[in-house]
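Rule-based calculations on the coordinates, nothing more; no lab input. Since we're looking at a predicted model, the values are computed, not measured. Cβ atoms are built from the backbone, for glycine too; each structure is taken alone.
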Structure 1
Amino acid sequence: MPIKAGTFDATGFYEALDAVRGAKEMSWRDVAAAAGVSASTLTRMAQGKRPDVDSLAALCTWSGLRADHFVKTDRKPPAVEPLAAISTLLRSDRNLSKESAARLSEIIKVSYKQLKDL
């Protein structure tokens, strides 16, 4: 049976999270507090349930794990769109305010569209 595009491996993520927890010698209750998620979220994950997107983000931030490493697919990932990559980098730049990142992104977007076909 082919794997659907974009299936999240919740079990694999939980196992990797458990490895990080073990390496840090923390209890699951400690992980919940440090990551800012509920203990019930971790209990549900232990039962094979997927975390909600905010919990996933918090756990990735806490653990250093990358969510995209747990996406199963039988498709080759598409090339990253340059404007999406630039926008992502600008939004994650701690030196820029949200407004500054948005303005820079818009400037680059307009410039890119004008120059890409030259």
Structure 2
Amino acid sequence: MATAYSVSEAFGFRKGVNLDFRRAPFFLGLFTVLIVVGAAVALVPSIPLIQLLIGVQVLNGLLLPIMLLFILLLVNNQRLLGELRNGWLNNILGWGSLVLISSGAAALIVTTLLGTLQPGS
């Protein structure tokens, strides 16, 4: 659902679960396709679902610093938000979160690479 909302928002299509298929065909069509693809993947007998779910969440965690960076840049844009832009406390919390999350993502990448470079692994 979040993917259908995000893609519809990015391309300017109408969206919402309260709309029928005639009023939001792209949103509901994409949502339906994503549900069908997810169900089809779940029904394949040889796919390790738990590892797949963990892998998807790891990917989300690695992409999070990039998204957070763009959000922080947007909420600090004076031209875009004027006096509604972030204050100093929100900036400290936001940039601090970005540093912590980025450090965690970097640590995951480094430990994964070191683990794969170890002989006998």
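Please compute distance in nm of label points 7 Å out along Cα→Cβ at positions 11 and 99 for structures 1, 2 and give me the label with the greatest value.
Of structures 1, 2, the maximum of distance in nm of label points 7 Å out along Cα→Cβ at positions 11 and 99 occurs in 1.
Work out which structure the value 12, 31, 26, 23, 7, 1 belongs to, where P(r) over Cα pairs in 10 Å bins from 0, in percent was derived from one of 1, 2.
It was calculated from structure 1.
Could you tell me which structure in 1, 2 was used to calculate distance in nm of label points 7 Å out along Cα→Cβ at positions 91 and 107 as 2.8?
Only one of 1, 2 returns 2.8 for distance in nm of label points 7 Å out along Cα→Cβ at positions 91 and 107, namely 2.
State the single structure among 1, 2 that was used to calculate distance in nm of label points 7 Å out along Cα→Cβ at positions 27 and 43, giving 1.4.
Numbers: 1: 1.4; 2: 2.8.
Value 1.4 for distance in nm of label points 7 Å out along Cα→Cβ at positions 27 and 43 corresponds to 1 out of 1, 2.
When helix-only ellipticity at 222 nm (-39500 (n - 2.57) for each DSSP H run of 4 or more, over all residues; to 500) is calculated, the result is -18500; to which of the structures 1, 2 does this value belong?
Attributed to the structure labelled 1.
Consider the structures 1, 2: one of them gives 14 for relative contact order in percent (Cα under 8 Å, 6 or more apart) as calculated from the coordinates. Say which.
2
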